[in-house]
Structure P
Amino acid sequence: MKVAIIGLDSVPPELLFGALLDKLPNIKKMVSHGIYGKLRTCDPPITVPAWMVLFTGKNPGELGIYGFRHRKAGSYTDGYIVNSTHVKEPTVWDVLGENGKRSVVIGMPPGYPPVKMKDGAMVSCFLTPSQERPFTYPPELRDEILRLHNGRYDFDVVFRTEDRETLKKNLFEMTEERFDVAEHLARTQRWDLFALHEIGFDRLHHAFWKFYDPTHPKYVRGNEYEGVFDQYYSMADERIGRLLEVFGEDCVSFVLSDHGSKGMHGAFCVNEWLANEGYLVYARPPSGVVDLEKAEVDWSKTKAWGWGGYYARIFFNVRGREPKGLIDPSELEAEKSRLREKIEALTDDRGVRMRNTVLDPAVHYGRARGDSPDLMVYFDDLNWRSAGTVGHGSLYLSENDTGPDDSVHSMDGVLVMSNPKKDLKGRRVEGARIQDMAPTLLSLYGLEMPGDIDGRVLTEVVEGGLG
């Protein structure tokens, strides 16, 4: 049994199964003769941790991973970037390695530094600082990859920029490079599992969504980048078709995404609001827009503060936990409840009540390992991102506060499975969740994930993949 996963970051079902499907002949063939459906993502719907939820079957609380950047315990504004060393749970390729099967993994986040595999090869992910750092396992694979493009391999692009022409060029080149590496390793390496991740879709969406989507608040008909989605998806579809040929007739292939995307309505200034409500107290109010860590905050009088991003992370200033803790630990749950009620009553810039969701990680996951926030907030069903900067003088921004960004994340990704030996007639799978993929993938090999996991085997996918 050979299984291949082509991971397309942030691709939503509304695009892949709807507006663009007829322009993507290779994916359309997979959908028409395979099994497909929505793949419900995790909370939060963020690339890190979502792909590790997919490959471990564990929720973010069990993984102790809540996003790219975490707050250091005992600090107010210090943070660290999550990397591969923070993943403590066994992955699908770990289990396969223990059972004599070999994996090739390209770009799966968080994949830096590259993980030493019992049997396999790995190329690190877009979190890699530069190609000058070690980015492969085994280490000698690095030179082999660099030779493919005259010493160049791009892990990511600068996507929060107004220079979209340069971005477009770099984006297409990066994705072509990644598929070149994938084709090369699929041909030259021995493998039972092949897993590829491409971040370019996410970057395309964040940089060009307002040029593509007529429902976006800032869309202008007839703009110069109106066709860039069609061009990029078509290029990727052609490369997927080439990969499928390399995989061969004896390989069951998946196209998966970790979450979806949609147009951004704006950014809600979470710390401006917390200051207005008396939770965040300044020693001296900011005179202009600054990051919270550069603001003069009176931490001895501050009850709570927040972080920006596609969702908000709220932290309480707890006595015995934070250096200048104000809230007695016995009062923390009551404080959470009061703040939750206030957040759920918020309105948008037109005075319409937002559809806000407030999650308590310890309750939501059952266990929240690592440096979890006290509360997680989705503003208006994620249509509004969270702005963590202060000094705006307003609660509502029409743009992102950390650079150009046109889209936000949504809760549904995609699942497509194709078995060249079976015509599955485009059967739709219902109720699939991202944590279901790990046990489902291993079930194709007759194996199970060790320990307690949150996912279940998608029997209709396994039945379609066998034989």
Structure Q
Amino acid sequence: MKEIKFPQPDEVLTEKPSLRKYLRYLLFFGPGAIIASVTIGQGQLILGPQIGAWADFKLLWLITINVGSYVIAYLGCRYTLLTGIGMMDAFSVKIKKGLLNWTFISIMLIFVPLFTGTIVTTLGQTVHWIVGGRGHYLAWGITFCLFAAVLALVGRYKLVEYTQAIFVAILAIGAIVSILMIGGFNPLEILPNFFLIGNTPSYPDWMYTNFPTEASKPIPLIMLGYLGTLTVTIVTLVSYSGWTKVKKWGIFRDKKDPKRFSAEMFEYFKREGKVEYLPTDKKEVEKSRLLLKPAIVDLAIAFIIVSIASSAYMIAGAYLLGPQPDGTYRLPSDINLLKEQAIIFSNIASWLKPLYQISIFFALFGTVYGGFEAVSRMLYETTKSVSRRVERMSYQKFMTYLVVYLICTGVPIAILMYYGLSVILVLSITLLFTGVVGVIIYGIGVIYITQTTLPEKYKLSKPVLLLSILSIFLLTVPMFSFIFAQ
């Protein structure tokens, strides 16, 4: 195959440095907005305030180390934007018998039903709360999950998608305003905790006395679960590269049919096992680096938004939950997942409580739809490379089968939660595997594929390779706390 040439980068990327240039960079924010809206949801609304209530600011460093997942997301996207080949396709060829693909498929098929069960529960409890306790929360949860499944299958969801983004923004802004209004708010007391990586607090005495069930859960597991709510999970890691194709970033910039071009490059890759068609000319290499900048900007903005919103909810939990002036205690728990957090908005004005309820509903409902779509896309892309049957199957048919599977397995799990199975524990374990373990495995695979299949000039430089390894290590820090606690 002859060497190809990279398309010309966007004009703003070649302009001289100026304030106008960097402001125009904000226009690259697109796929990252989807990551942010999917990320800011169940975990931030439940685990974040709960952790803040008993740990104060001591675990804010979990938000800092989450930068590692964004570096990994960029590395996977970088490979696709340079070569036109999806990372999951590359895994299926270079990893013996598609072992990595089957590992991700197994993680998803085991743990996504658990997540479905938790979302049925929390969404149902939210609707039950909004309507004043009428009906059974499981009936509400199942009804709206089925409705979201239908919307996902027919693809009629743009209005809800935009509405979700608006209400997720309201939830984030509300938490930020609330903590700014708190008397005695001291940023200097908070900021050092973002950098005290590895600091692992213990439960305070009032937790054992007032919330023994919550205090029985291993703190390192809660830490790993919360980190999983922050990361670019293996679902969005795979989906992100697909979204950048739609944006026509990188090598796809001048391609009329990015999907077809990607398929052609993959066929070549399957034959040769390496990428040998990239140009070695110095100008072309420099051009390729410019073409990667939109993804860097997009992911950086997404990380900042997720970090600010997550910090706000943990800090609000530290100030407004836990011990109260009247001697009582507030803590989101399995019995009372979302009601206690209403104080975050009520701290601004009591009439904002209904806005909080509606915002939660749209954030969770949007997560259900986004989950059906993103999980289907991720599993389809991962499976079609190792299964001819799935390769011949249309995406719509594959999605239908998967949605039926998730409903049929998720609803029984939600029923078990009604009879005592811990929602927070299940959520933490699920997010541990989809948002931490899976991301670490993916990151190691991306580095291996990049360094073994790309021409020398396109491999990771030593500083970037070191940063990549450090990013993976950062995500393992809470695991060491879990091991040492045993």
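If mean count of other Cβ atoms within 10 Å over residues 76-83 comes out at 24.2 when worked out from the coordinates, which of P, Q was used?
Q
For distance in nm of label points 7 Å out along Cα→Cβ at positions 12 and 324, which structure out of P, Q has the highest calculated value?
Largest calculated value belongs to Q.
Taking distance in nm of label points 7 Å out along Cα→Cβ at positions 36 and 388 as the quantity of interest, name the structure among P, Q where it is greatest.
With respect to distance in nm of label points 7 Å out along Cα→Cβ at positions 36 and 388, the highest-scoring structure among P, Q is Q.
Of the structures labelled P, Q, one was used to calculate FRET efficiency 1/(1 + (r/R0)^6) of positions 420 and 452 (r between Cβ atoms, R0 = 30 Å, to 0.05), giving 0.05. Name it.
Q
On volume of the Cα convex hull per residue in Å³, which of the structures labelled P, Q is highest?
Q
Suppose you compute mean count of other Cβ atoms within 10 Å over residues 140-147 for every structure in P, Q: which one lands on 19.9?
Q
Tell me which of P, Q gives -23000 when you compute helix-only ellipticity at 222 nm (-39500 (n - 2.57) for each DSSP H run of 4 or more, over all residues; to 500).
Source structure: Q.
Give the label, chosen from P, Q, of the structure having the highest value of distance in nm of label points 7 Å out along Cα→Cβ at positions 268 and 396.
Answer by largest value of distance in nm of label points 7 Å out along Cα→Cβ at positions 268 and 396: Q.
Have a look at P, Q and say which one yields 0.05 for FRET efficiency 1/(1 + (r/R0)^6) of positions 92 and 124 (r between Cβ atoms, R0 = 25 Å, to 0.05), as calculated.
Value 0.05 for FRET efficiency 1/(1 + (r/R0)^6) of positions 92 and 124 (r between Cβ atoms, R0 = 25 Å, to 0.05) corresponds to Q out of P, Q.
Given 28 as the derived value for relative contact order in percent (Cα under 8 Å, 6 or more apart), which of the supplied structures P, Q does it correspond to?
This value belongs to structure P.
Coordinate-derived values only; no laboratory data. Quick caveat, the model's predicted, so the values are computed rather than measured. Cβ atoms are built from the backbone, for glycine too; each structure is taken alone.
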